[in-house]
1. For helix-only ellipticity at 222 nm (-39500 (n - 2.57) for each DSSP H run of 4 or more, over all residues; to 500), the calculated result is -13500, so let me know which of I, II that is.
2. Suppose Rg/Rh (Cα atoms, Kirkwood Rh), for residues 88-191 alone works out to 1.14; of I, II, which structure was it derived from?
3. log10 I(q)/I(0) by the Debye sum over Cα atoms at q = 0.06, 0.07 Å⁻¹ computed as -0.21, -0.28: which structure among I, II?
4. Which of I, II yields 19.2 for Kirkwood radius over Cα pairs in Å, for residues 112-279 alone, as computed?
5. Out of I, II, which structure matches 0.20 when FRET efficiency 1/(1 + (r/R0)^6) of positions 64 and 96 (r between Cβ atoms, R0 = 25 Å, to 0.05) is calculated?
6. Out of I, II, choose the structure whose coordinates give relative contact order in percent (Cα under 8 Å, 6 or more apart) equal to 27 when calculated.
7. I have 1.9 for distance in nm of label points 7 Å out along Cα→Cβ at positions 72 and 304, calculated from one of the structures I, II. Which structure is it?
Structure I
Amino acid sequence: MASDPAQPQDAVEETDPRRWASIVEVTLATVLAGLGILGIEKLSVAVPAVGSQAGALVAALFVGIALVAGRLRRFRGDVLGLDGAPMWHGVRLGLLASLIILPLFAVGFDLWQTRVVGTQRGAGPGWTSPGLEFQGAPLVVTGRVVVQEQAGGVRLQNGLERPLQVLPACQEKGCEVQVLRPGGQVLLQGAAQRQFAVQEADGRPLDQPVYAGAAAVPQQSPLRAEHGWAWLLWMLLGQFAAVALPEEMFFRGYVLGRLRSCLRPRHTVLGVPFGWAHVLSALLFAAVHLFAVPEAHRLLVFFPGLLFAWLAERGRTVVAAAVHHTLANATLQLLQRLYG
């Protein structure tokens, strides 16, 4: 945690004449982070080259604000919450929490999808991938054809000024030829997404390069979308490095550390000191999610925020929360691919 490691946890001051100044500080820092996320999202739409680096930019934003704020106002201990217990201890605690909690979450998710939402189990795209993953909203790139995976299949976007044809290899099984209009898009699902060709409207081969996912690849005829599992590794690495660890450094390192120094926990939860500092850090964690997606259900991440705060306190390092945060996000993505 971000409190002074030389002091016992129960020695942190209960009162601080600048308590409200600390609360205002972390609130303003969170708002600044939220506005930065919103700005990066808007810039990604306007400048496609930024889109592939959006995750890294948001991660740098979280860590950078925490470091600057910790330098501007003297911060006892490690502002990022990493200078605590050994890293392996945090990893072990995060894994243990995931083994206990995530199976229960999976059962609840299944009941919600099948009994409340009414989706069908097993109707999603499944866990194998065509290898054309992307993050964020699909973009139409001027002068390029963009091929990206979405939850419901593979989406093709035409950034050219002329119409194209998309020919699925499964035409003998009833798959239809799709017309891809200038600036338009088509979604290939089921067997059609596994192998297809993109050609000119008159049947000539397309001589323009195709962007698959975030990287440019040479055009092939037919353009194959091979299923594989490599995406899972990249998803886990991306979730940890670009999402979970930077967010935990900010909210459970800087925000919780600052609040913890002036709001002494009055209670314990499963033997761990827990109080208003942890609750406020979870509230700010939930609030920042509204900047990217301003929908009320996003505030539900307040509850995982409480758990992340407990793990960071129990493990004395944000690594514990980051490991569980990563696996929780990954589990949600995997479960969403099973229902449709």
Structure II
Amino acid sequence: MINEVLPNIFCLKIPLPHNPLGVLNSYLINGRERKLLIDTGFNWPECRSALLQGIAELGLKLEDLEFLITHVHADHSGLLFDLAPSGSIVYASKRDADELRACFTKTYWQEVDREFGLYGFPQNRLGSEANQIKSYISGHDLEFVYLQEGTVLEAGGYRFTCIMTPGHSPGHVCLYDREQKVLISGDHILPDISPNITLWLNVEDPLGNYLQSLDRIDQMEVELVLPGHRGFIRDCHGRIQELREHHRARLDEIMEILEAGAMDAYQIASRMTWDMNYSSWDEFPPFQRWFATGEAIAHLQHLLLQEKIIRITTPEKYLFALPA
């Protein structure tokens, strides 16, 4: 399904089977001199077929395109290596490009597993991810053109400036056209779900980064947000306020949970409120527990830096508690 959301900006709906997100919004800016494809879908046949069909319906070929990923996650980057012909221009932030390369190594997942273990998550679940990731992402050895704060890409009559918005990923990028007041937001701002904010290696405060990135966008004039999932957003500033409130409520909830005593992040996550169709924590699939625990960790890291909680380091793991 293709929708011309603005002149020369087409939204290609890429199905994500068996995934709660349902669909990726891939955007193709069809300019005379630059034809820019933004985000791709998983390395799955359903995603590939839908993307290629959309490109063909617009009368284009892969060789005509430049490629850009807003961030590292596989539903946005998964087909990049399979689709981009040799010599194609492929844009990404350096931070997320490095993350993409690293996730193909066993060492990376061992370190992630170790970190989650320190926060109480049952260990040895992630050891095979370096092999499994190949079923989501088609490769990692492309030469990227690195996007930086302020990089300008002109296409289709638009002048998009790159805005670095770390939080959902360490090197997440949004594209902003000041004149048209349009923001292509990736997963930084979504309409009816909150982007997952989780633990990242060598990132001290992912939630703090995310909230600061929201503040940056809130200072801009935005009339239309084109997000990576779900519907378009007309009230950008109202949605930002809702996202701030969501995380404020999450932080308050964790403080209330800790009134019962010291706990690890996995235990805290099991007591948090989740918008899931499961009657208990025990029914959560392992990957959902992993996402939930990562979200709890990011909020605990933020509370710790604000000195609202303390961390107790034991030989096995971290525990968190309210100050005495």
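Readers should treat all values here as calculations from the given coordinates under stated rules, not as data from a laboratory. Everything numeric here is computed off the predicted structure, so don't read it as measured data. Cβ atoms are built from the backbone, for glycine too; each structure is taken alone.
1. Details: I: -13500; II: -10000.
Structure of origin is I.
2. Values: I: 1.14; II: 1.07.
Derived from I, not from the others.
3. Details: I: -0.27, -0.37; II: -0.21, -0.28.
Traced to structure II.
4. On the way: I: 19.2; II: 18.3.
Answer by label: I.
5. Working: I: 0.20; II: 0.50.
Only one of I, II returns 0.20 for FRET efficiency 1/(1 + (r/R0)^6) of positions 64 and 96 (r between Cβ atoms, R0 = 25 Å, to 0.05), namely I.
6. On the way: I: 27; II: 14.
Derived from the structure labelled I.
7. Details: I: 2.9; II: 1.9.
Computing distance in nm of label points 7 Å out along Cα→Cβ at positions 72 and 304 on every structure in I, II gives 1.9 only for II.
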